[in-house]
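Just so it is clear, none of the values below were taken in a lab; they were calculated from the coordinates. These numbers were taken from a predicted model, which means no experiment stands behind them. Cβ atoms are built from the backbone, for glycine too; each structure is taken alone.
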Structure I
Amino acid sequence: MYEGAVQDLIDELGRLPGVGPKSAQRIAFHILSADSDDIARLTQAIVEVKRRVRFCDECGNVAEEERCRICRDPRRSAEVICVVEEAKDVVAIERTREFRGKYHVLGGAINPMDNVGPDDLRISELMTRLADGTVTEIILAMDPNVEGEATATYLARLLGAIGIRVTRLASGLPVGGDLEYADEVTLGRAFEGRRLMGN
């Protein structure tokens, strides 16, 4: 335990996702020893992101205008929507340069343990986007964990009932991974998603 402002800083840093007590302490002491100009830039960047960045009115991605750059892009197909849990997932998919449709960010996943149900996610906004009949396919790109599976299953049933084609991203063994370290779910998915090889 430290006193006063140092402990307050450690406590606040420790509230950030993925930052444990030791990391919070390391970051706090880095801030203490850093140049004042560096800290001023960091502080300004935090203030600016809170002031300027919002969530896209259409898809829920991060944006500095009412609609994000992807929703504004006329070259993107409006017929296919990739549904993701968080805005950071959009960035991961965009890095592949494989998807040319639009996105819908749910803002999380169904998680009864944390009291997160379907009504807490942006599912009604997704249904509104589908009302005009433009969208022909929904790609579900949830995380391959229990919450992601529950969310994907819920959405597949909901969307299947209205006649929209619903697909799920394939998942399985990572490139460079060893079979002995793969869990049962990952191996099972790899078997389900197997494909024919050339003769």
Structure II
Amino acid sequence: MTLLTPSVEQLGRVLNAVGRLVSSIREGQWSDPTPCTDWTVKDLVNHLVDVNLAVAASLKHQAPPEPGGTENLNSAPVDAYVRSSETVRAAFDQPRVLELTYQGPFGETTGAALLHVRLADLLTHGWDLARATGQPVDLPEELAEQALAFVRRQFTTPVRTGRFDPAQAISEDAPAIDRLAAFLGRPVAGAG
């Protein structure tokens, strides 16, 4: 698959899809476990907020904010997610942002590469949230396919070590979002 440069419109679609999952989390689910074994649902949403804000800061050539822990979520986690989504979307919507180089968590990278990483992270964690909260995995399939192609090129064995569990076996005709989750170490038996 040819790796296409993602767009801000695609980011908006994924942010909105994950936002629907976040807004559908029921009150008693915030402390439930997720496929990210060290994180609860609340920890996972906090991660999404933290990374949205950190990527936005990188794109504005600012120091990343301190990770907020669950303080970012306060008593309004859905609002925190929505605000951070608006912030990262606006940062990616700056002129020439995809062409320029930025300092990111993996060193210097282009805005386009940061957008690929952001999309893959959002899609994967959207899958995690859906699984953890019993919601349908309603994420853009073609963007999951694109994210899978990106991570397969980027995340070689040495890079995976310490960041992701080993890739899990899955049928190549499974939905792209399940194949993405499996590649990034999630067990997907019975996923769908």
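Which structure, out of I, II, was helix-only ellipticity at 222 nm (-39500 (n - 2.57) for each DSSP H run of 4 or more, over all residues; to 500) calculated from, if the result is -13000? The structure behind it is I.
A value of 23 for relative contact order in percent (Cα under 8 Å, 6 or more apart), calculated from one of I, II, originates in structure II.
Taking 10.3 as the value of mean projected area of the Cα convex hull in nm² derived from one of the structures shown (I, II), identify that structure. Of the options listed, only II reproduces it.
Can you tell which of I, II yields 0.90 when FRET efficiency 1/(1 + (r/R0)^6) of positions 23 and 87 (r between Cβ atoms, R0 = 25 Å, to 0.05) is derived from it?
Of the structures listed, the value fits II.
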